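Input: structures, listed below.
What follows is calculated from the coordinates using simple rules that are stated; it is not laboratory data. As the structure is a prediction and not an experimental result, all values here were calculated from the model. Cβ atoms are built from the backbone, for glycine too; each structure is taken alone.
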Structure I
Amino acid sequence: MIKITLPDGSVKEFEANSTPMDVAMSISQGLARNVISANFNGRKVETTTPLTTDGDLVLYTWNDDEGKKAFWHSTSHIMAQAIEELYPGVNLTIGPAIDNGFYYDVDFGEHSFSEKDFPKIEARMLEIARGKHDFKLRDVSKADALNYYKEQNNDFKVELIENLTDGDITFCDHDTFTDLCRGGHIPNTGIVKAVKLLSVAGAYWRGDENKPQLTRVYGISFPKQKDLKEYLELLEEAKKRDHRKLGKELELFTFSPKVGQGLPLWLPKGAALRERLENFLKKAQKKAGYEQVVSPHIGQKELYVTSGHYAKYGEDSFQPIHTPREDEEFLLKPMNCPHHCEIYNSRPWSYKELPKRYAEFGTVYRYEQSGELHGLTRVRGFTQDDAHIFCTPEQLDEEFKNVIDLVLYVFGSLGFENFTAQVSLRDPENPDKYIGSAENWEKAENAILNAAKEKGLNYVVETGEAAFYGPKLDFMVKDALGRSWQLGTIQVDYNLPERFDLNYTGSDDKLHRPVMIHRAPFGSMERFVAILLEHTGGNFPLWLMPEQAIILSISEKYENYAEKVLNSLENNEIRALVDNRNETIGKKIREAEMNKIPYMIIVGENEEKENTISVRKHGGEDIGSIGIEDFVNLINSEINRTLKSF
């Protein structure tokens with residue numbers, strides 16, 4: 001007999017070689033019908049895998065992220081089979097699940113392939129799925145695996161197998177199809193009821209531009225047809241909300257090939273939007289005791305060697321800047337933290353003067369690959385709302401919790417209400433990935449876990465996701481379309497203070513190391529604005545909107561009254577503009593709607609006579625005729641509802 005521990009802590013006994021499906025059946029028939037994948041002792045297993053030892057078992061359904069991954073990965077096998085049948089002689093490479101769906105990288109050889117081919121592949125995939133073929137994982141020796149793919153002349157799979165250890169190689173079979181795979185499949189193909197191929201793109205083998213270019217086919221699948229229908233509707237909505245499209249329509253930012261890829265240019269409205277976001281955070285930071293600092297856009301290479309950033313990110317940085325002076329090299333700043341360490345190091349400190357909280361909207365530069373650049377979400381130059389807190393170990397807990405409060409205030413004021421926190425810890429199996437002592441890592445990890453618990457955060461723990469210098473607390477925010485984004489991060493760092501020899505004089509008159517907290521509620525201004533654009537569809541919170549109201553005069557006879565209304569609003573710090581064009585009022589309203597201006601103020605003969613305004617809200621709500629002072633109160637009331645004081 002073996003003992004199986006379930007997630008709720010209950011322990012059940014089963015005969016050795018029982019499967020996860022047997023365990024599900026013992027709980028309920030309903031669960032057994034819905035279980036599609038499992039995890040045993042931290043390892044992905046099939047629902048048919050024999051369990052031979054005591055251990056922890058997690059059963060996954062479609063409602064679990066891991067269940068979806070198994071579902072989508074299994075569908076990538078079905079797609080690979082369909083492609084192999086329809087295009088004889090192709091070479092398959094890898095086909096993983098991704099956040100939404102899956103892809104397979106294929107060498108089509110002499111075959112031509114485009115999105116026009118999607119319908120016939122989808123049709124064949126559904127035929128295969130209806131066959132209800134079991135997914136079966138089997139062990140294969142390295143020699144047999146190599147022979148199998150050498151016979152197929154698939155050098156890609158041969159290369160993968162050559163880097164694997166004999167005894168750890170498995171093949172997955174279903175129907176007439178076999179693929180090299182480490183596992184994580186649904187029970188059979190029949191669970192897949194709906195498929196859709198989404199796009200096709202080029203991809204270099206193993207991400208190396210010096211290696212062959214493959215065709216990457218993206219797709220998604222669902223256990224119900226209605227799920228696919230809902231997803232495609234969501235996809236259409238996402239296209240409407242694409243920040244690149246909205247940014248152009250709302251005249252917020254642009255890119256220029258002459259300036260360079262991944263280097264955004266902020267237009268006047270976008271620059272004003274950024275400035276409001278910065279001022280919003282600066283005001284809250286000032287109340288929280290932060291001091292603004294400014295650091296240069298470059299630094300000597302040695303600075304980043306000392307911090308460890310050059311060793312970890314040197315390949316992703318711009319090439320060093322060589323000066324006329326021999327052996328002098330500078331780098332475009334990839335991180336703000338080394339500069340802030342040197343600001344702290346500019347004078348001696350006493351424990352009585354800590355914590356020191358330095359904040360900066362600092363622009364940094366990373367040489368991202370051109371294929372990975374995407375609007376504002378992946379750029380080469382971006383501004384971080386960075387701050388670094390230097391405190392005593394005794395102050396760490398309180399400081400960390402205060403930063404959590406600041407992040408929650410930011411999210412609340414900008415309408416991000418659906419989020420989870422992720423505690424990212426080091427991978428104990430790969431200590432070489434990190435700098436610093438195990439003792440310091442343990443202290444830092446415990447500090448984050450304790451703060452997350454005390455603040456009552458809904459959090460998950462992810463092992464292996466820590467930064468190279470310390471663990472972190474990331475906030476995973478769901479937007480209006482249900483997509484998850486990492487926004488806001490807080491990191492505890494015992495290592496940079498050692499590398500930069502930072503210290504303070506304690507109450508015992510001896511030198512001690514401060515603890516360093518890295519934090520950025522926005523993350524990067526560019527990425528934050530992109531996500532906010534897509535979350536709101538361009539309908540920002542009223543306090544943030546470039547224009548809060550537009551005054552539409554019915555004819556040129558009322559231009560003077562329109563200007564009078566504008567002056568009154570501006571005197572009350574309401575951002576407004578006048579549309580005096582010789583156009584119909586209907587056209588003016590339509591264009592104001594397209595520009596997502598929250599309030600339209602219509603002025604004509606009656607309004608001028610009665611010293612009032614007619615107000616229409618974006619979206620069509622007619623507020624009617626009110627006094628200018630009443631409108632000012634309406635605006636301020638709406639702002640106060642969303643923008644609470646910190």
Structure II
Amino acid sequence: MIKKHIILSVLILFGINYTLAQGNYGIVFPKTEVERNNECRSCFAAFQQKPKEVQFSIKRENSNLYFQVNDKAWFNKLFKNANDGIAIDVVSKEIYDCDIEAIEMEQIKGTLLRPVFSSRLKSGLKSIDKNTYRVLVGKVPDNIKDKELEYNILFLANKVLCRYQTIFDLKAYRWDLLDMGMYLDSISFKNEKVVNTEEQFKIRYKTLKFTIPFKKNKSEYSPEDIKPVYDSLNLTDFNIKTINIKAYSSIEGSLERNIELQEQRANSIAKAIQTYQKPTIKTSITSSENWVEFLNDIEGSPYENLKELSKSQLKSKLVGAFSKEMEPYLKNHRKAVITLELEKKDIYKAKSPVQLVNLFNSSIKADRLDEASQIQNSLFEKLKNKEISPDVLKQMEIPNQLKYINFLNNNSAIKYQLNERQIIIVRDELEALKKLDSKNAKVRYNLVALKIKIWRYNFEPVNEQKLKTEIYGLKSFGIAKQLIDRMMINYHIIKSENYMRKRDYANKDKSVSYITNSYKKIKLSDFDYFSLAQFLSYYANIEESAELLTNRARSIEVDEDLLFYYLNLTLINEELTKTDDYRAIMLNAINLNKERYCTLFNAVEDGGVTFQLLRNDYLRKSYCESCKD
């Protein structure tokens with residue numbers, strides 16, 4: 001079963017009121033709010049009654065511009081009268097060039113195209129796929145067709161401008177189900193980023209995180225420097241599988257030298273840790289200046305006024321005596337945050353598949369079940385790493401008896417994890433095991449997990465209420481509450497999708513509300529935060545999505561994808577972007593990936609949020625400081 005994501009452009013809309021302008025193509029620009037309110041009642045009503053799930057946009061194909069909408073009934077309400085219509089303002093990015101001292105705040109920002117009115121809009125509206133409709137509303141003029149362009153919408157009622165719409169593009173994804181894992185000897189999650197807080201689970205992997213401070217100008221670390229940290233890990237039964245090092249420098253000095261020094265420090269740490277074990281450790285290293293903690297730490301201090309300076313101004317000030325004066329703050333910002341992924345040592349690792357299968361079968365026959373369990377796990381590790389063929393599962397001789405039910409369950413579970421297309425076959429195997437032992441918690445958990453996926457992908461009919469009862473019923477078999485909560489979130493993900501297809505927005509919102517409330521009770525990884533934010537955005541819950549990510553976005557250790565998704569959600573909020581906290585977030589994004597940050601200000605067609613964000617003086621200053629070259 002192939003995991004599918006539907007990429008959807010969620011178009012969040014904000015209107016700007018204008019009162020003075022010259023007429024174009026007979027469009028009337030109201031001079032007073034009273035005049036505007038009188039003429040625009042029907043347009044205002046249509047937007048007030050528009051469900052948040054109804055989305056529209058302008059799409060370009062070659063030189064043709066199409067108005068695209070996902071709800072035909074709302075479209076017909078909007079363009080009810082003969083002189084209701086649309087006009088397109090074609091805007092070029094060049095008007096926001098960094099060399100221009102001041103942006104002109106004109107009502108029409110670019111080239112205004114001739115309006116298209118109700119009759120032509122309705123007759124030209126065509127279905128292009130299920131629940132998506134579009135109509136031709138203009139062409140890009142030849143003299144600007146090769147420029148970086150965006151397309152704002154003038155909504156007209158009786159030829160009167162009622163709403164000027166700038167559109168920004170947010171990539172949202174249909175959220176796949178939360179990883180429920182499969183119960184083998186312990187819970188085995190397919191996604192390594194899943195947070196597992198249940199201490200009673202026996203695990204083959206551990207993830208440990210710690211911080212090492214850097215001394216000023218020191219770049220080399222010896223094994224002796226790292227030994228106290230290494231000794232604290234108690235690695236008798238584990239090897240280090242991966243090292244992830246995020247190295248941070250204090251902000252004084254040149255960026256190039258800071259990054260070079262941090263990479264030297266991080267590499268020396270990795271080499272020092274590697275000396276303590278023979279298996280090669282996979283290492284990833286990132287380096288950046290620690291602007292986030294600097295700006296946070298001077299909050300409320302005598303140096304708070306430094307926040308008002310630009311990056312270049314701050315760096316030029318942090319030299320000589322003043323740099324020494326600031327050292328009590330700066331020394332805390334030089335550090336490496338190290339994440340180690342550990343894996344349990346495998347005494348059978350060097351054995352061939354044939355040797356392992358023979359050892360397993362002989363252990364089962366001799367009733368050495370603990371030994372058989374270790375061998376089975378060793379085989380599973382080789383299967384997960386694609387070192388051996390799944391055919392090995394057929395060679396494992398496990399009697400179909402109650403005594404061996406955990407071995408049988410493990411083989412079925414790993415079979416599904418290796419190939420999700422076998423979901424029905426594995427479901428039937430587990431149903432047979434349930435008859436063998438109706439009280440086996442692992443079998444019951446795996447069965448329910450598969451039924452949820454069968455329902456999601458509509459492979460077979462599923463009784464929703466019976467499935468819900470089975471999920472909650474797992475509690476009586478000792479299944480941890482966190483796992484049941486994850487299943488119930490998945491249950492409501494599927495419910496919300498089904499309600500959405502039926503246009504039952506009220507019940508869809510109830511399922512979404514259940515999900516957001518349930519997530520607050522569970523410890524989240526960055527992966528979980530990011531997934532939930534995309535889910536909320538997909539269903540047009542943009543404010544909730546941004547609120548969910550706010551605290552994580554302010555952390556120096558935030559996941560890059562999560563941070564940029566937060567910026568994508570919030571950059572149009574002019575009040576928010578002026579704050580010191582937001583500046584720290586933007587600086588962190590620039591440090592993590594300057595090119596990606598600059599791309600946010602591209603045209604929608606080129607993967608940006610919108611270049612019209614550059615009308616905001618603060619964002620334009622940040623963009624021109626970081627992205628001009």
Structure III
Amino acid sequence: MTALFGIAKSGLMAAQTGLTTTGHNIANAAVPGYSRQTVIQGTTPPLNVGVGFIGTGTEVAQVKRVYDDFVNKQLLGVQTQQASVDTYLKQISQIDNMLADSTVGLSPALQGFFKGIQDANSAPASSASRQAMLSSAETLASRFHTMNDRLSDLQSGTNAAITANVSELNAFARRVADLNNQIAGLSVDPSRIPNDLLDQRDQVISEMNKIIKVNVTQADNHMLNVSFGSGQPLVVGGNAQALAVGTSDTDPSRVVVGYQTQNKLAILPDAVLVGGQLGGLMQFRNEGLDKAQNQLGLIAAGLTDTFNDQHKLGLDQNGQPGGNFFKDIQAYVGYDRDNASSSTLDIAATVVDGGALTGADYDMNFDGTNLVLTRRSDGVATAISPFPQGGVPQVIDGVSFNITGVPVVGDHAEIRPTYYAASTMEVAIKDGTKIALAAPISTSTPSTNTGKVKMSPGEVDANYLLPGNALAAPVNLTYDLASNTLSGFPAVDVTVTDEAGVATVFPAGTPVTYTSGAKISFSGLSFTLSGTPGDLDKFDIKPGSGVGDNRNGVALAALQTKNTMLGGTASYQSTYAGLVNMIGNRTREADINSAAMETAVAQATEVQQSISGVNLDEEAANLIRYQQAYQASAKVMATAATLFDTLLSLGG
């Protein structure tokens with residue numbers, strides 16, 4: 001009778017455990033990260049009664065957590081990708097919207113600026129048209145400032161988001177470490193593990209994974225180690241490894257991530273911060289924001305330099321050579337805060353060739369012998385030679401480097417030629433009479449000439465600005481019919497380039513052979529003579545007056561469509577169009593990836609939930625099953641009690 005009571009009792013206890021577990025599943029069906037639990041039953045050891053073995057009932061061997069580690073890791077993988085892509089898309093869409101806006105983008109301001117030049121060319125003597133040209137230039141500079149300010153706002157927002165993500169990640173890491181300690185303390189019996197705490201820990205790790213892609217490995221006592229990147233730790237057993245944020249060693253406006261070691265931040269490379277929101281922010285900053293700001297600055301710096309170069313080739317309304325129309329662009333130089341205190345390294349970097357700018361950033365390092373500039377985009381390194389420079393600047397990728405002081409081994413500086421260019425673009429001229437619309441030379445032929453020759457107005461190039469080349473007095477050329485030559489040139493070499501492009505150099509002091517249609521050049525100026533000259537015909541080249549002339553203004557206006565950027569392969573507008581297309585393509589690519597990742601997460605979640613999720617219909621069936629088992633066991637108990645009472649009555 002005792003055995004029957006024991007069997008009934010074990011059945012009741014097992015059914016009660018089943019009912020409790022099922023109820024627990026139902027109650028937690030909507031809890032994120034909860035894994036359904038099942039009761040694993042086993043038979044108790046049988047009893048030998050001489051004639052054989054009879055059963056003694058059942059026992060609950062384990063309340064098992066239904067969990068598939070492989071499927072869970074698949075879900076974590078797609079979730080961290082989705083968080084990264086969505087974060088990247090959200091951020092880069094803001095740049096795309098700004099650049100493509102037809103009212104606040106750069107294109108309207110560029111068109112307005114060159115329209116102002118064309119209007120000034122139509123009335124070069126008008127002070128009103130000149131002032132209007134200056135106004136359009138100020139508008140252009142202001143547009144560059146506004147767009148750069150918007151990008152800077154995004155940079156600040158990115159910094160704040162990185163800081164918030166790191167703070168949240170640290171809080172999650174501490175929570176995982178605490179749960180590790182609790183789980184280890186409660187897991188004395190390997191078969192009896194606190195399932196709910198395991199679910200809580202996995203859910204916290206899932207939230208961490210949405211911030212950065214994590215790697216999870218098993219440790220002792222059912223604890224988990226959590227790391228990221230190439231093995232950088234976040235949780236080791238019961239201890240959390242806190243990350244910290246700080247500012248870049250070379251740019252105080254840029255937030256970086258690392259580990260705090262004593263009084264110094266050990267900065268982690270951006271390459272290990274992948275996946276999740278943090279990875280998306282880093283990808284956006286490096287591949288979207290930085291490049292957009294560099295490219296916008298490239299246009300500002302390129303326009304500034306090439307426009308200034310042409311402006312200097314003209315004369316203003318007072319007959320004076322043109323100066324800088326825009327102020328020179330200075331590259332950003334950030335000295336590493338870890339440079340030796342004894343270092344006196346001083347780097348002056350100025351944009352001097354807009355067409356040679358690459359839009360890349362650079363690192364300058366001193367190894368004790370050589371000072372080397374390395375382009376980050378492709379790793380191309382150029383040594384500063386000679387070094388020390390001795391006052392002679394070196395031009396690399398359109399930037400003039402003038403380096404003074406004495407560096408110390410290990411000195412490092414970051415050079416960003418175009419990153420801040422859009423924010424520093426500024427009109428240098430405030431007086432409309434200073435606009436150099438006129439050409440510095442003019443040509444003419446006397447009415448007494450007997451031949452029929454057309455002489456071009458003449459033009460100058462950058463060599464005209466070299467010392468001694470500018471015309472101080474008129475040059476009067478004379479044609480000699482007998483020798484078919486021109487004489488009267490200054491004592492310099494003269495180059496004659498025929499219509500086929502074949503150039504012939506005539507040394508200083510020698511007569512120059514006349515070729516109809518050929519371009520004649522010396523001292524940075526050139527002109528063309530076409531036709532048949534008469535004997536002793538004259539051809540005059542004189543310094544310009546700066547009054548009523550718009551030839552340099554026409555050359556300035558022509559810069560709108562001239563390929564002056566990217567090594568002579570693009571105009572200002574096409575360079576900007578390239579920036580718009582680059583950001584637009586990346587935005588569309590991110591949009592497509594976001595949709596794909598949404599589908600992948602939905603599919604992975606469905607698979608995971610089919611294994612670990614709570615099915616209320618199934619749990620309802622389990623309730624009925626365990627209820628019936630409980631009632632049946634209770635019936636056995638009641639039967640055993642009746643039999644026992646019968647035996648007692650017989651004994652009386």
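For the reader, a short list of remarks on this structure follows.
- Answer label among I, II, III for the case where distance in nm of label points 7 Å out along Cα→Cβ at positions 39 and 399, calculated from the coordinates, equals 7.3: III
- Comparison of I, II, III - label where relative contact order in percent (Cα under 8 Å, 6 or more apart) is highest: III
- Which of I, II, III yields 57 [percent of Cα pairs over 13 Å apart, for residues 567-614 alone, calculated]: II
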